[in-house]
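Next up, some structures in structure tokens.
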Structure I
């Protein structure tokens, strides 16, 4: 009987370990782990960390000089949703000790990448990240979700512009209520139907092209300087 109990205990521990590894892989804790460790070893602290999904990750690929020349760091990960960002927020933001964090998340929540979309839940995750940042002396800038009419990878999601607008209104209100910075990318990039303007569309109606990223830089940079008190 004792042997059976020990075996069951070992199997339970194994299952927990496997599940933990799968979760860590799901939130891609590994993606920036080596870069973060290098920064810490060198005693470097970025002035600003940008955290979000593929829209931020691709921004770094296409406009690297914007980040490098300003001592900005990008921690975007493609396809991620707000609970995934929250789960890695300590590793990819707090432990790097930036002066400011710029957060943009919500596209993939609405696209239901990790489950049925719940606006209250998404906003709660955004608020939790902001509260963690503030508790650790990091100034916060929240960003609007970028415009989109449809998600090509999940066309079953309906009323996309309306869902984006509703979430953005609540993010903006929360930022104003808490005294956080707010970067409104949506207004300048959208068309009359709430979709991403064709001139700013890379190819899928969701991801920005280089011209769009330049517009986004012109929007967020003054907010960063204002929040920093420059």
Structure II
């Protein structure tokens, strides 16, 4: 177990064209973490902040590519991921990291009060049979850094696969309530979830009995 006083918390925030929203997110998050890593996914308007380390992708890498780069850039023992649009409330960060600090979990999901997309709810139901969390599609999480950098995250988004791959590596996974906030960001149809459904299904079938104990807590 890492000593509590030596634990450093990093926030990783992937951002794409969130210049008008991310300033508030950075300001609020700064109260609860030791460093903030923003991965600007080649936005039209560059992200600038004196309270965050901003890394700009030369090309658009998408959410998964950006979040994996953020994991590598982070220095903290614990990494918290949250979205740049302000939906996730940074006040819940202490609750997310609490069970990791106490060495009771390696990955903690922030359970949303409302999952807006039907496709996300379906994927979470699929995953729940393997991993005992009800909202595996949330982007609000706390995870040990050494586990985070070991994840391959092959898919169109992190829905389902984040929890499944961590489970396959023997991680202790749980969740805690983290109600979301309303944002003015329009939400279109998440067509990527159609492909994600089959990726998660294939992962469930292929790894039905497989547990990789190669990751050392």
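Every number here is computed from the coordinates shown, using simple stated rules; none is lab data. Values in this document were obtained by computation on a predicted structure and should not be read as measured data. Cβ atoms are built from the backbone, for glycine too; each structure is taken alone.
To test your reading of the models, identify which of I, II gives 17.4 for Kirkwood radius over Cα pairs in Å when calculated. It must be structure II, since only it matches. For the set I, II, ranking by distance in nm of label points 7 Å out along Cα→Cβ at positions 94 and 118 places II highest. One of I, II was used to calculate distance in nm of label points 7 Å out along Cα→Cβ at positions 22 and 206, giving 2.3; which? Matching structure: I. Calculating relative contact order in percent (Cα under 8 Å, 6 or more apart) for structures I, II picks out II as the one with the greatest value. Assign the value -17000, calculated as helix-only ellipticity at 222 nm (-39500 (n - 2.57) for each DSSP H run of 4 or more, over all residues; to 500), to the correct structure from I, II. Only structure I yields this read-out.
Where is mean count of other Cβ atoms within 10 Å over residues 38-45 largest, in which of I, II?
The structure with the largest value is II.
Which of I, II yields 0.40 for FRET efficiency 1/(1 + (r/R0)^6) of positions 30 and 142 (r between Cβ atoms, R0 = 25 Å, to 0.05), as computed? That value comes from structure I.
Computing distance in nm of label points 7 Å out along Cα→Cβ at positions 166 and 182 across structures I, II gives 1.8 for structure I.
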